[in-house]
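Alright, structures below, take your time with them.
Read-outs throughout are calculated quantities, based only on the coordinates presented, and are distinct from any laboratory measurement. Computed from a predicted structure; not experimentally measured. Cβ atoms are built from the backbone, for glycine too; each structure is taken alone.
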Structure 1
Amino acid sequence: MIVDVQVPWLRRLLFALLAISAIALVWNHWGMERRLQLVPNGRFAVTSTDDRGGDGGSSVSSVRRQGSRLVLDCDIGLRYQFPFCELLFTLAEPPDGLDLSRYDTLHLRISSQGKDAQAPVRLFIRQFNPRYSRPGDVGSLKVHEIAFVPAHYPNGLSFALDRVGVASWWTDEHPLPMELSGHERDRVVTISLSTPGKAEAGMHTLVVERFELIGKWVSPGNLSTGLVAMWVLAILAYLAADTWATRRQLLHSSRLQASLRRANESLRNQKESLAQQAHHDALTGALNRHGLGEVLVGQARHADDGMFPMSLVFIDIDHFKQINDKAGHQVGDEVIRQVADIVRAQVQRSDLLARWGGEEFLLLCRRTAAAEGARVAERLRTELAGAAWPGGLKVTCSFGVAEWRRGQDFSEAIHSADAAMYSAKRAGRNRVVRGA
């Protein structure tokens, strides 16, 4: 029955998970892209720089737009040791920066004209890190660098941003601990394109048609982790459902078996119940007089001389009639039941407790002399007096203690304990009196 129910459900679940996984993987591979365009339609400030600013150079640069393209015009002068012109995209101002860690690919379409058209163009990414960078100090920005020859890529080129490594000359000038020496892209301040490192004097022109960063909204690694987590959760859900169904079947089987056992044991239980009722008090579960007699006769038949001396403790609930009159018989029954429970909890398992009358109990403590029996009675008196009772009642008990010795008539010991209990009542109740 379980298999018939679960197989269609499991099949639908597997088809759904396979479809979701396939769609997610295909979409992640062919789409799910985020793009940041610097050219065309860039939203960032674009400027040009050259070696004149504090470097003592004589190169002159300017930037202009030509339709959707950006054009860097550079007249290289050789007054500075490393002359250069640079097309600069400012993404943010330190200490802020633009997080490019979500992008993994850079797509460029650039052409170089004029002097050194076959020379490599350099791309710089400058990163701010408050652990070593200082606002206002451009030299403290970590420089990432890569060089390429635009003429080799007439249709444009794409490469992973991880290939743009930290410039070795910057590392030499700014030694950092190993944990800070790698490439970073979480606070990029500027991205720039620069003329060759050893440019010839004269005019150089860089034409930028496309400059775009590409990344996935969800990285392949995160997508794989998510799909694995989805499959794991689905498998756990299936196992939980299978376990639940199996338990239901086992429970059904166990119920059938239990029903058969109950039918087989019904007569025996009825017999035992009748025997229990014949020997025990229905309200408290304690022995009744007949049950107590049966137990004592059985112990005597086995010649259990070790049962003597035995303390007989009569327990009588004080002012019980007032409890019935004021609180009702239902509360009175609850008080009787609670007295029995407290006494049973405080004595040994071998001791015998019997309900002797309406509100009277008889406790028999084996191998217990009267002095020890009186101490037991005092402990019980304290527990009963300090207990919480229904309706906020204050309930106390009076105790009479006598010793039943080997060879002594039982009725004589009973009479002595009963007389001691009445002495406790006459003396003011809520006390223990030891008989002669």
Structure 2
Amino acid sequence: MTKIGYWELITTNSKFRRLWSASVISMLGEWFNTIALFLLIFQYTNNEFLLGILFTVRMLCFAVLQPISGLLADRMNRKHIMVWSNIFQIFLALVFLAVDGPEDIPWMLGLSGIMMLLHGAYVTAERAALPNIVSKENLATANALDAASWSTALCMGAMLGGIVVEFYGTDAAFIIDAFTFLLGAILLAPLTIPQSFEEKKPGPLFSTAFSNIRNGWRRIAKEARLLRIVFAKASWNIAGGGLAGVFIVVAGSDVDGFGVALGFGLFFFARGIGTGTGPILARKFLTDQEKWPSLIGILVIISGFFYFFVGYTLGISVWLTVFLVMLAHSASGANWVLSTILTQMWVEDEIRGRVFSIDMLIMSLAFSLSSACAGYLLEYEVFSLQHGFQIFACIMMASGLIFTLWKPSSRHAKV
């Protein structure tokens, strides 16, 4: 079976089309929500540390139940997980309408974390389900399209979210977010996704949770190349959390000629263009899968290189800054999609959900640590915004170098 193009995949594979459409629509709303939360934090507190806390809470909640999410994705109907995740988030998105002052910020942060917990369950189920509706030959196309679509949703959601919040207020953004979750659930409801389950009955869900999660860790540990690849996303996020989650938000809040919300939208628009372009270029030019594991680390180094120069352009040329952010995230987007494809190809369907949940867990913890540290260091003026970009960019390049030099043995480790 030969590889097909993006449009052909969408038009000929109805199951993928529904899964893809639901994901894009929900992600659009998520960025409306995110821009609105940024503005509320600045409006009521003007505290950079709370930006770091927002991303820390969100990513920790995304991470904390990932092992359970992975187990659920292997034990339960993956479509049902995605549908109910969207349904619950419809109502949670509307609760943000009650935010009316600085005293509401703590529960606002907590509610955002709960939504990310549900989003984590959705993402794990979706990643595990994709190889069941797309042939192995077309996984690269599907993942590149998925990543490009996430980026398009980021571009459009962040920019349109910035416009809506700037001119119509945060309440409008939260209502739109709720509506996108409703549309996503409607699209997914008729979908039937093939799924394999372990032949041996694993017993009651919660009483056997630890042993089943441990099986996921064992599956990773026994194959050296897989053990390495589950750290691919974390190798970028250990610095990327601070760079993309805190520093570009603060930079966006002080762009001449733009309102605060539009400034947020501008830099996240640039981030989205980059993460969408990277996977498409990777699919076209990085065709030798044997080289992907080493290229993943090199892409992290490249991303850090461009972020290093972002610090020099602040206050000089906003469009040059935007261009450098785009280039940095082109490399990070390619890192993401290559590591995802390799995991999907190497891991069996019966345990794929647990392996992806551990992948997401490691990535989320790295992002959380990075964003919390960045917010704290910036709020307490340990360094300037410019120096923050440069220091974290150097950390990113060092992380990419370490990953590149990590050459795992081809033999399986004993467990």
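Each of 1, 2 could give relative contact order in percent (Cα under 8 Å, 6 or more apart), but the derived value 14 comes from 1.
A value of 0.10 for FRET efficiency 1/(1 + (r/R0)^6) of positions 166 and 190 (r between Cβ atoms, R0 = 25 Å, to 0.05), calculated from one of 1, 2, originates in structure 2.
Here P(r) over Cα pairs in 10 Å bins from 0, in percent was derived from just one of the structures 1, 2, and that gives 5, 23, 35, 26, 10, 1, 0; the source is 2. In this comparison of 1, 2, the computed figure 0.70 for FRET efficiency 1/(1 + (r/R0)^6) of positions 182 and 318 (r between Cβ atoms, R0 = 41 Å, to 0.05) is attributed to 2.
Comparing structures 1, 2 by FRET efficiency 1/(1 + (r/R0)^6) of positions 174 and 310 (r between Cβ atoms, R0 = 35 Å, to 0.05), which one has the largest value? That would be structure 2.
Can you say which of 1, 2 returns -27000 when helix-only ellipticity at 222 nm (-39500 (n - 2.57) for each DSSP H run of 4 or more, over all residues; to 500) is computed? This value belongs to structure 2.
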